[in-house]
Structure P
Amino acid sequence: MTVHALVVAAGKGVRAGGDLPKQYHDINGRPLLRHAIEALLAHPAIDGVTVVINPDDRALYDAAVAGLSLPAPVQGGATRQLSVRAGLEALVVAAPDIVMVHDAARAFVPATVIDALMAAMADAATIGAVPALPVTDSLRHGHTYFDGSVDRDGLQRVQTPQAFRFAAILAAHRAAACGATDELGIALAAGLRVAVSPGDERAFKVTEPADFAKAAAMTAPSLTSRAATGFDVHRFGPGDHVWLCGIKVPHSHGLVGHSDADVGLHAITDALLGTIGAGDIGDHFPPSDVRWKGAASDQFLAHAASLVRAAGGHIDHVDLTIICERPKVGPYRPAMRDRIAAILGVDVSRVSVKATTTEGLGFTGRSEGMAAQAIASVRLPA
């Protein structure tokens with residue numbers, strides 16, 4: 001059997017809110033429509049996918065399906081029924097044995113639902129099959145007040161894709177005048193018998209604004225935690241201030257380095273780079289490169305954060321310890337936390353800055369320089 005899927009994506013989805021039609025809303029980096037199409041294309045039983053769109057949304061559609069091998073979209077009509085009819089007519093030349101009509105808003109249909117539809121359609125006597133879930137909630141009739149009950153025995157919540165013999169559903173659409181909201185309604189109006197096929201809660205329809213959060217949670221990648229450390233040292237030299245965590249701190253000496261010698265930001269930068277195995281700060285900003293002479297270190301940290309985000313990572317927390325006898329860090333700690341949080345684009349609650357001395361021991365104890373050590377924790381796609 002040849003099987004073709006027809007995705008209906010010509011509506012505006014006004015209940016979902018906003019000016020953008022819901023099928024083009026971004027869900028974890030991909031439009032809702034692309035999620036729907038890719039789920040169908042991934043199933044081995046489906047030979048092709050055609051999409052019915054609003055011609056006003058052609059630019060949005062082209063961006064959503066970029067890189068996918070699809071036939072030209074079909075121009076939809078003023079109602080869902082007219083849009084599906086247009087899509088079916090566009091398939092007349094190809095004349096697949098089976099057509100699966102699917103709503104773009106049900107973008108997360110699992111393969112098991114399609115498997116069940118194909119199993120039902122394997123019986124030559126089956127004209128159509130529709131996935132559905134039994135109603136389990138108690139049903140009562142009423143508007144302002146309840147005034148009756150509804151027997152839920154046999155009641156089903158109907159989903160898509162809905163599978164039919166192509167010739168039969170095309171004929172039913174051509175004869176239809178019932179204004180049905182799905183192919184099941186068209187088929188029943190034409191007197192066709194349609195089998196009930198197992199549905200799945202994951203094939204829910206994105207309708208209200210809250211559904212976008214549900215969809216995002218369903219498709220969020222599995223994340224794993226990683227942590228890495230960073231360490232940096234700079235010696236004191238001439239000057240009247242030091243840069244610490246992006247804050248100018250008055251002091252009797254400056255810190256010597258190719259850049260601004262901000263030990264705090266350098267340590268955090270190395271820690272973040274370590275979480276994604278991206279080397280160290282010297283690999284990205286070599287001290288031999290004149291471009292970084294005297295450079296502000298906030299750009300180093302911002303670069304490391306951008307690499308983490310590009311890898312799909314989320315920065316959970318950074319913890320920094322500054323090691324020196326002086327200057328005193330305490331008075332500047334709130335400003336340092338705020339500055340680090342701003343560079344990383346995270347809430348300040350995710351940033352910790354501490355300071356300690358070495359009790360007069362070592363090069364920091366002799367006030368020859370400063371050191372800093374940091375640890376960063378991130379979540380990355382597994």
Structure Q
Amino acid sequence: MADERNAATAQGEIRPGETLGRRALNRATLARQMLLSRREMPAMDAIEHLVGLQAQAPNPPYVGLWTRLESFHPDELSRLILDRRAVRIALMRNTVHLVSAHDCMALRPLVQPVLDRGLYSTRVNRAGIEGVDIEALVAAGRELLEERPRTAKELGMLLQERWPESDSATLARAIRHLLPLVQVPPRGVWGKSGPSTHTTAESWLGQSLDLDPSLGAMILRYLGAFGPASVKDVQTWSGLTRLGEVMDRLRPRLVTFRGEHGKELFDLPEAPRPAPDTPAPPRFLPEFDNLILSHADRTRVIAYDYRKLLASKNGMVPATVLVDGFVRGTWKIGRTRRKTTLQIEPFESLVQKDLDALAEEGELLLRFIAEPEGDGTFEVRFVERL
């Protein structure tokens with residue numbers, strides 16, 4: 001606590017060069033993530049500020065925007081997707097993100113090395129395309145997907161007609177890594193369902209990938225949404241490696257701090273760095289939220305011992321609750337015909353005022369999720385961890 005007190009000026013701001021304690025890093029990151037208070041801004045502006053929202057499942061981006069924005073309605077994001085102004089595509093860490101059309105074309109070339117590594121780093125993937133002419137495979141995949149959107153199964157079966165010695169699923173997986181593929185509606189539209197079908201980003205958006213994308217600009221945007229951060233933090237978020245030289249080139253444009261263990265942290269000079277004792281209201285984060293996944297050292301948002309409570313064999317990252325700015329439990333929704341239940345499972349005993357605040361925020365979440373079938377009953381239930 002001593003360093004955190006020393007890191008704050010009389011006005012409550014953090015000075016460059018100071019050592020940042022865990023709470024100081026927490027409050028700075030929450031401020032960038034719009035989790036200290038909801039913002040009045042269009043969903044598109046929020047998506048671009050956050051450099052996208054992780055979106056392995058269709059609904060988490062909607063909850064992620066609701067918990068960050070005032071008066072957010074699902075139709076706003078659905079319309080962006082239907083109008084092709086926002087798309088779902090594999091980007092950072094080789095995971096699906098919801099991003100603006102502009103960011104899709106600018107970010108995908110920058111993270112292509114991450115997708116290449118995902119394709120060629122496993123023996124199964126390499127063996128599956130051994131002997132295949134990659135240029136011919138890419139051309140065939142592009143032609144099939146631009147003819148019309150297709151599921152991975154359909155694409156793989158069609159490709160296997162040309163390469164019968166190769167596994168159909170592996171052929172389709174290779175195309176997913178080698179071409180920028182977007183998931184098309186109704187997938188990703190609130191209240192709708194449908195198979196995961198893909199086409200190329202160029203075909204869907206009617207534009208070409210950025211031929212001269214800026215890695216430095218991407219890193220500056222990361223700092224604006226997740227900083228202060230170390231080189232390893234940036235690499236964890238992006239999936240890219242060997243970024244130390246890039247950070248050094250950016251150094252004249254940045255300010256630096258030290259973490260509790262001496263790690264150098266970079267930040268934008270004008271980015272918010274609130275005092276460590278700034279109040280942080282309870283918040284509900286969706287599955288796979290980038291707040292949980294975008295730093296090498298995640299103790300700024302979740303205690304080390306609690307990280308293992310989020311681990312699962314299938315790689316799922318559960319929805320979480322923030323209390324005083326830190327992950328203190330998980331949540332999930334249960335439904336019957338006439339009732340929607342929010343089940344909150346704290347990792348530890350919480351004081352009554354925190355339980356009350358979570359219950360109040362949870363009722364708002366329930367009403368958001370239950371629309372338009374909002375005529376049933378709602379319940380917030382706290383359960384003990386087994």
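We did not get these values from a lab; they are worked out from the coordinates using the rules stated. Please read all numbers here as calculations on a predicted model, not as lab measurements. Cβ atoms are built from the backbone, for glycine too; each structure is taken alone.
Summary of values
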item	result
For mean count of other Cβ atoms within 10 Å over residues 100-107 computed as 26.4, the structure of P, Q it came from	P
Distance in nm of label points 7 Å out along Cα→Cβ at positions 84 and 148 - structure with the largest value, from P, Q	P
Winner on volume of the Cα convex hull per residue in Å³ once structures P, Q are ranked, highest first	P
Which entry (P, Q) yields the derived value 156 for volume of the Cα convex hull per residue in Å³, for residues 92-219 alone	P
For 19 (relative contact order in percent (Cα under 8 Å, 6 or more apart), calculated) the corresponding structure among P, Q	Q
If helix-only ellipticity at 222 nm (-39500 (n - 2.57) for each DSSP H run of 4 or more, over all residues; to 500) is computed and equals -8500, the structure in P, Q	P
